1. Using the calculated result -0.82, -1.30 for log10 I(q)/I(0) by the Debye sum over Cα atoms at q = 0.08, 0.14 Å⁻¹, pick out the matching structure from 1, 2.
2. Could you tell me which structure in 1, 2 was used to calculate relative contact order in percent (Cα under 8 Å, 6 or more apart) as 11?
3. If distance in nm of label points 7 Å out along Cα→Cβ at positions 195 and 267 comes out at 2.7 when worked out from the coordinates, which of 1, 2 was used?
4. Please compute FRET efficiency 1/(1 + (r/R0)^6) of positions 99 and 147 (r between Cβ atoms, R0 = 41 Å, to 0.05) for structures 1, 2 and give me the label with the greatest value.
5. Quick one: distance in nm of label points 7 Å out along Cα→Cβ at positions 107 and 219 came out at 6.2 when computed from one of 1, 2, so which one is it?
6. Which of the displayed structures (1, 2) returns the greatest value of mean count of other Cβ atoms within 10 Å over residues 139-146 on calculation?
7. Going by volume of the Cα convex hull per residue in Å³, for residues 179-226 alone, which of structures 1, 2 comes out largest?
Structure 1
Amino acid sequence: MAMKPRTIITVDVEEWFHGHNYLDHVPLDQWENQESRVRQGMDICLKLLDKHQVKATFFVLGWTAERHPDVVHDIVAAGHEVACHSYSHPVIFEMTADEFRADCLRAREALEKVGVLDVAGYRAPSFSITPPVHNYLEILQECGFSYDCSLFPVRHPRYGQPGSPRRPFRLDAGADSMIEVPMPTWRVLGQNIPFSGGGYLRMLPWPAFKMLRSMAFSQGIPCIVYLHPWELDSFKPEVGLSATTSVRSQGGQASMPVKLERILRQGDFETLQQYVERLRTQEDLPVGMHA
């Protein structure tokens, strides 16, 4: 029996300058000198979730957890799920296997130090576990993650992988196998259409989002909304972005709090971990990337 698709709210807990569109303008060695805004965006997010009594999954950057343990404590106190978003927000397909493993373990350690001892889920920065490094999913399993949400089967200059699976699968046949949960798309005319977060959600008119969500639901795909604290904040850094990159990074920013509240007003919700637990009850869940 097919599972009824639900809406899952996910938040990548990072600073505005962690976005890969800012890498050339704010490299890692300048992060400590930048204005921190994660608290402002998180306050808005947590208040909206509390208002509508919705529990979400927060993919927390290890770097952020070390500097803002209060943010992580607030997430936990409100009953939300804490998952992992790497330690230093790297581009995964540019890393060696050993570098990736070290970053995962460092991220888990950072979360443990602020009191989060059982981290089930992982999401790669910018969904950058792409086909050349799909074998890194095995490293995630080795590092103790029970599910991953890093594959985005769409065309995109950085994380494009339209040939990757659209539906969840087990990494291997083991009873405790890690489960991969791809980001949602609507499949039409041989193309996968994204809609559920980031720039897609910021730029889409509300009726278009509702239509695409409905069409994905009709194909049995849950709506995994993803957003960042800075998308709920009015702050727009001026660091020399090109006009195109500025639109991609900041366009529609003012609409995100309104859209999030509209989403929270309707539908059945669950965390990603709850969804994965339901998936584990499915005997026919595919096994392997090419199942």
Structure 2
Amino acid sequence: MTAPTYDELAALVVALQARIAEQDAEIAELRRQLGASSRNSSKPPSADGLGKPAPKSLRGRSGRKPGGQPGHEGRTLRQVERPDEVVVHEPGACTGCGAELTADQGLSRVVRRQVFDIPKITVRVVEHRLVSRRCRCGQVTAAAGPAGVGAPTQYGPHAAAIAVYLCLGQHLPVERTAGLLADLFGTPMSVGTVAAWTTRAADGLEPFTAAARAALAQAQVLHVDETGLRVAGRLHWLHVACSTLFTVLFCSAKRGKPAIDAVGVLPGFTGIAVHDAFAPTPVTPPRPTRCATPTCCAS
């Protein structure tokens, strides 16, 4: 095999340089796309996902000292007049002469110090025994159980209320809520039970939710937006529609028109909508595919 000539090597170098320049441009473009956000491109803030920067306050300095201001009622613990338990501590001996101090000696003063603590949380088990008795006529009649008690073992309404509050009020995941309640109560708590409680609570609020959506649809001014959040590690969208009186939040895997319509507010809204001018792509049916045979799908 003959060695390449100088002209051939020079042409190869020029071709490689052109290819390297083309690849550098492609790499720069890919890096720009990966680094694009609402701060350096036309992407909306809701597309930033978990990469959003920490919010910065727009308030200026007020000149006041930090902490509670004069006249502000604080939330410091205050002693109560009637504590649940009183423990009296007596001095053993005089610190001067060493003589024993008894209750019949003069009382100088009593210093009150109160400790606020939460008692150990334990589950209180109530057993309902449904008695059946046979009458002289031969008929057996069973006692009716309390409302809502239909299983051999179940949790009560207070446990369900705490679980729903932790999930929906404090935004704890269902699995962490089940683990927390199991640790506090000392009894097993399944993830499915906690999820069923939250679903039941949502179903109970359905009349109010329907009334809130109807009120928002009839409002004169409505604020709507959406923002990204993670559900089971995947990007979802939290849609919001609110007025001065009502707020509806709706989580969906979609960001566009199907999810906006599923919120149930904008389809019947005729007032003024305040939004960021996001134009969702309408849902269009897929185009029919044509087979490879020219005479089969010929029009």
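1. It was calculated from structure 2.
2. 2
3. 2
4. 1
5. Structure 2 accounts for this read-out.
6. Largest calculated value belongs to 1.
7. Once volume of the Cα convex hull per residue in Å³, for residues 179-226 alone is tallied for 1, 2, the winner is 2.
Read-outs: derived from the displayed coordinates by stated rules, not from any lab. Values in this document were obtained by computation on a predicted structure and should not be read as measured data. Cβ atoms are built from the backbone, for glycine too; each structure is taken alone.
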